[in-house]
Structure P
Amino acid sequence: RIYYFDRLIADWTDRLADRQGQKEALLKRVHWYPERDARRQKWIDRAAELNGPITEASAELEEVKHIRGLYDRQDKLPRVTSQGQMTVESLVRWEMLDRRNELDKLSHNQLVAMIQDRFETQPELYRPWLKYMVFHFSGMRYKSAHGSWAEPKTLLAMLIREFLEDDVRNMDEASIIKACDEAVAELEGIKASTTNTRRIGELNRQIAQLKFFNRPKALLGYLTDKEVSKVDTYTDQEVIQKLEEARLNHPDLPPWMWQEIEKFTPLKLKTQDKEWEKVNPERWDFEDRRWREILDIWQRQDVTGWRAKHRNSLDLIVTRAVCNEIAEHIQHLRGVVPGAGLTAKPRFYLRMAQKTKHLPDGDPNKAYFKYPKKAEDFRTGASILWMGIVTKEPNPWQIVESLPGFDFATDQAGGGFLRWTHEATVVGVEDLLDGKFVLTFETGEIGLIRRSLSTLVNNPNVLVGYVPENLLSEENAMQLAEMIKCEKILQFE
């Protein structure tokens, strides 16, 4: 029953997020048109049609969570024998309930400090990746990370081009001639210091353009190349500092623009605006179309860019995530680069298993993808994948594909579809009062979850994939250590 309700919670959470996303997408179209344009109402009405389905999904989700919570509450209550005696298990359960009531009275900082103390007193039990996820991802919103982050360096380069274009456009002829002469002198110095004939040819062409052709255009090209080339050398922190400087140096830029930049960059950590994620209607003002187009290009350049950014930096990039994205973050912290999306995970684990097939069973370096048969199959860091039949055709990154060695009934009679429904990462297997449980980090309420081992082993809808941890690069190892420091976590007053 617990497994059934957990699946219902995951299903209704998906449905609610899907319907809310559809409504948000429709409401964005309202802002395509100016105020008092009759076409705005069309999209408002379309979005309003989803209010009923959203309310229905929200109510169903709350009801299922309530029923699921009753089972948890029942499990926590002390049990009395038929003779009216308290068992040892009941006494422990009562003590746990009492302890929970004490914890409910503590502040966020006090609770985090207690977790930090536990991690530090028993470091051998808690992997660095778990500390990172507990501190930075617990309670994060269930919504796809796609489109929630954009590369700040790209934006800085785009803004530099725009600012330089304005500067050159506003220069008088004498200033342009002087700037071109200074540029030529600098290029002549570079040419004198190189013997590369190809490079010399490029410099000669650039010098000729600055001397004899469209000098404003040549000057803009020279200045842009010079300034934009510096951007790639900046650290992430330097890029953010440059963006903040640009905000101070260009006070005429529209406020909504900086609000939007904050939303997609680490600057959101500094904002005091509670509505920081909402789209400002002023964004659609006609006179701001130049900046709107720039931000649109920047934001849409790579909506999945967060994935590579986290893999390469291990920094906290996103403020929302769904199940497979949580799992991918964890694997990055383990030095593993899995496939993107649910459908790619089985192929990834099978490929890694093929590379280590020569190793004996039980070897900690042996990768695998299989139906779990025993507790030992749930190694720390392993991915648990669930599949199920749905009536709506899945997306390409959700559908269950045929795999060598597995007899999946991918062709469902009656119009159903077999899809991967959920992914969780194993923290460990523990003996608790009511038997063995697999502790996982996953979505639902993003954080630590416990699942009865008996509901996972020999379950035809559950598979587990494992790849051993890899050594992180020196830079990433230092970054991971930095991200789990106490001062990164606690909100000092």
Structure Q
Amino acid sequence: MQYYRIFKQNFHLCLALTPNRNKQRRENMNKKMVRGILTATLIAGVIAPAAVASETEGGATSDLKGEFSLFHFMEEDGGGTSKAFWNAANKFMEENPNVKIDFEFTDSDNYQEKLTTKMAGNELGDVWLTKGDMLPTFADGGLIQPADKLIDQDQEWRDSYIDGAFTDCTFDGTEWGVPFQMQANCIGIYNKDIFDEVGIDGWPETFTELEEDCKKLKDAGYIPIAMGNKDQWLAESAVFNTFAYRYIDQDWFDSLSQDKGAKFTDDQFVKALTDFQSLAQYFNEDMNAINQDEMFSLYYNKKAAMFFDGAWSIGTMIQKAPADVLSATHCGLMPAVEGEPGTKEDTASGAGWNYVISSNLEGDNLTAALAFLKAVTTGDYAGDALNQGFISSGKVADDFDMSSLQPLFAEYYNLAKTMKNHTIFDCALPAEIGSGALYADTQQLIAGTMTPEQMAEDCQNVLDESR
């Protein structure tokens, strides 16, 4: 609960610094975010002719000058999105020596907490990463400037994004952020050698099969499903959100987010909470005491047979897993639940995070920041993203060699073609609930200290209060 207390304190301080919030604007934001990203956006739209001219490839211009700060969570020695970011960032800095960038790093597990603290203290800087749930506060408070008007001044840049890239950074009809990825928020990762050892024939297709497989793994002395929820976000955002779409659908979420009848206390959502709490018996006992990286270590060390996490974990496995573990690693979709309307293909997906630009940034400094953001979201970055194990928000050149993809990512890439993509809860709901109550209550749910009914009621109360 520590994170939730800090979040609530800082969030309400932030609200005190902003103008009165308009309910209609909130509804407009939710309408813009309701449909997520179509599968064609994630896959078919990725391959298209490169839109950035060679003389501006990577955003480089020899006479570019200026300085700005960037608050981010991209690890310099990380994989996936982090590696692609730094590859593009380092190239940009080499080609533009007169641009000074003050990078301020906070690891992803603690980023949201630090962001709300910086906002409350008026210490946000020039450019930072945020999710869609915080956009209303930034926009209504006059803290950020619209990104669409800036990007539209460079048609090549505008044309370099795949369709739907800006869904998660749109509020009240305005694109406030610059996206850099298009990720499935949940994918199953498993060690086939361990599965074979205990007599499991491939990835489970149904919830019943998943439970049966977990029993076999537990009896054999393995942690069936590794979980690292110390920082609260992983269990809800990267696992439960997609699991819930086996019980609810996009129409239900639209109704909930737009206050048109659906509630967290509805039977189907409570049933999702109930079954997810049951699944938690197969997590490691210290699930709420370790973070994502420590969860990965359980998998690397072959103590855990599988885990669920966002598609960003594909890149991490490619970058950091021991060679024998990586060669045995495969991926699968969250299994369907028999008797429930959702399918295994229903997945919470989207851009999620995006870069936003301070309303105080202007002149040469703004020009430099825009050139940098162009370089770390489009152009060569988009092709490198595939090599690093994730799908970016930028178009990839049509001559990109798909045969060069690492096998694990190629496996995920093919799975992504089958996904039915849905809204990510904590990118579309008000921050008080999306990154607040849902995170904290899910932590209590899997620990067994809160019942499904109590969580549903608490989440609904917080949602009602936020409107």
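Where is relative contact order in percent (Cα under 8 Å, 6 or more apart) largest, in which of P, Q?
Working: P: 17; Q: 30.
Biggest value here belongs to Q.
Comparing FRET efficiency 1/(1 + (r/R0)^6) of positions 224 and 456 (r between Cβ atoms, R0 = 25 Å, to 0.05) across structures P, Q, which is largest? Let's see the in-between values first.
Working: P: 0.00; Q: 0.45.
Of structures P, Q, the maximum of FRET efficiency 1/(1 + (r/R0)^6) of positions 224 and 456 (r between Cβ atoms, R0 = 25 Å, to 0.05) occurs in Q.
Kindly point out which one of P, Q the value -12500 was derived from, the read-out being helix-only ellipticity at 222 nm (-39500 (n - 2.57) for each DSSP H run of 4 or more, over all residues; to 500). Please list the in-between numbers first.
On the way: P: -17000; Q: -12500.
Only one of P, Q returns -12500 for helix-only ellipticity at 222 nm (-39500 (n - 2.57) for each DSSP H run of 4 or more, over all residues; to 500), namely Q.
For which of the structures P, Q does the calculation of FRET efficiency 1/(1 + (r/R0)^6) of positions 256 and 416 (r between Cβ atoms, R0 = 35 Å, to 0.05) return 0.85?
Answer by label: Q.
Please state which of the structures P, Q yields 2.7 when distance in nm of label points 7 Å out along Cα→Cβ at positions 128 and 440 is computed from it.
Checking each candidate, the match is P.
For which of the structures P, Q does the calculation of log10 I(q)/I(0) by the Debye sum over Cα atoms at q = 0.08, 0.09, 0.12 Å⁻¹ return -0.67, -0.82, -1.24?
Traced to structure P.
Quick check on the output: 3.0 is distance in nm of label points 7 Å out along Cα→Cβ at positions 88 and 232, derived from one of P, Q. Which one produced it?
Details: P: 6.7; Q: 3.0.
For distance in nm of label points 7 Å out along Cα→Cβ at positions 88 and 232, the value 3.0 is produced by structure Q.
Computing distance in nm of label points 7 Å out along Cα→Cβ at positions 72 and 168 for each of P, Q, which one ends up highest?
P
Given a value of 19.2 for mean count of other Cβ atoms within 10 Å over residues 272-279, point me to the structure among P, Q it was derived from.
Q
Taken together, the values in this text are just the output of simple stated rules run on the coordinates, not laboratory data. Keep in mind the model is a prediction, meaning the values are calculated, not measured. Cβ atoms are built from the backbone, for glycine too; each structure is taken alone.
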